[in-house]
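I've put the structures underneath this note.
Derivation of every value follows stated rules applied to the coordinates shown; laboratory data play no part. Note that the structure is predicted; figures quoted are calculated from it, not measured.
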Structure 1
Amino acid sequence: MEAAPVAEPYVPTDEDRASVEAWFREYDALAAKADIERLADMAVFPLNVVSDDSAGEGVAAQWTRERYVETMAQVMGGGGDVRMESVRTPHFLSAGLVVVITEATMTWEGGSTRTRYADLLIKNDGKWRFQTMVQSGWGDNLRS
């Protein structure tokens, strides 16, 4: 029996990269204004949310638009002057699927923190939309 041919990894075009960068510029601008409804417009629901809990166990959930808006309103609604600097590395699986790893530093008066997270973006009706969010530390909230 012959071995199946090995598919080469997708090589993104400059246009692919630019479209994801533009998507994140829009996302960041909306996040800076805490425009949660418009952020929700940039997603595909149900939205997969993957994390770990305080015991170190992996947890996954699917959020409706309503749950996303409610949760993000609590997370982003704190106000204050919070600045976020991000370095994103896209890993294209195809022309319509990209996993983006983000290294971010959030700074506010009196402190800062660093984080790493991943988003799966899918091309839907010709536009990028996020479909899966992966970040450590949310798991206890996902169990409810």
Structure 2
Amino acid sequence: MRYKIPIEIIELEKDNYHLVVNSVFVNGEMGYWVIDTGASKSIFDKGLADFYSIIEGRTENLHSAGISEEPLKSEVATMKPFSFAGMKIENMQLAVLDLTHINELYSASTDMEICGLLGGDFLVSHKAVIDYKKKQLVLRK
């Protein structure tokens, strides 16, 4: 089944664009995710502990020039169910990190608070297609 999720294209600085999609958690709260095609792993904000469960004993070393020079050791968690435009996501595993620095960047341009980054692991597993003209992310389940 194909799901078409609306994308917001956010210009953080002149000619510096980020793609953001909206999700809804089981308690009705909304969360904004950056589509990060350069990230190999999806990440969720460590400060939003009500929405995930840590997998005891599992960690990951994340390598990313955008986050830090050195690999970051991160706990691995399973997300509680949430949805993107009617597409229910269950048992999504991801790394949890403090995303304060990303939210500080966003606060200068928008009132959005970013809850996570959708990385290549999620995008590949859902055969993602980004349609800039229609401003939508197409996912398959």
Structure 3
Amino acid sequence: MAKKTPKRGSRPRCGLCGKTGKLTKTPCCDHWICDDSDTYVLFSYARNSCWRNHDRYTICAYHYHEGHTGSWQTCQRCRESFDTEDYVDMATNEYNFEKLPNPPSYEPTKCAECGQVIIRAHGGYSIVPNKGYVCGTCSLKGLL
């Protein structure tokens, strides 16, 4: 007797990376996601865990953890909890299952010393008292 091949797409897939391995559903939005938080190495700041990325870097998860009601996309409390730049990143990054339509515009953060645009969501900057945001290169001046 011939073995039946499972229909394509019959197994749930992670909504972020597409894998079908060890999965769970997110408590915030009920999407399938890799159950891989155990692979994250503390203080590594690695972005290799679908679960952690969604849970840590999205307004969707923040909205859920804070116990806000309604949709995160229209939640004024969520909007007021972050600077516009951080809010837009957390509402539109690749760790979201659904991205915020028509995010607000903002002026990007620039280094207080050299004027280079700093993408705050990617890190690599310092906040210096009485100056503000300083890029990684300028942060290291005088130290090396």
Of the structures labelled 1, 2, 3, one was used to calculate relative contact order in percent (Cα under 8 Å, 6 or more apart), giving 13. Name it.
3
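Rg and Dmax of the Cα atoms in Å computed as 19.4, 77: which structure among 1, 2, 3?
3
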Test item: helix-only ellipticity at 222 nm (-39500 (n - 2.57) for each DSSP H run of 4 or more, over all residues; to 500) calculated as -2500, pick one of 1, 2, 3:
2
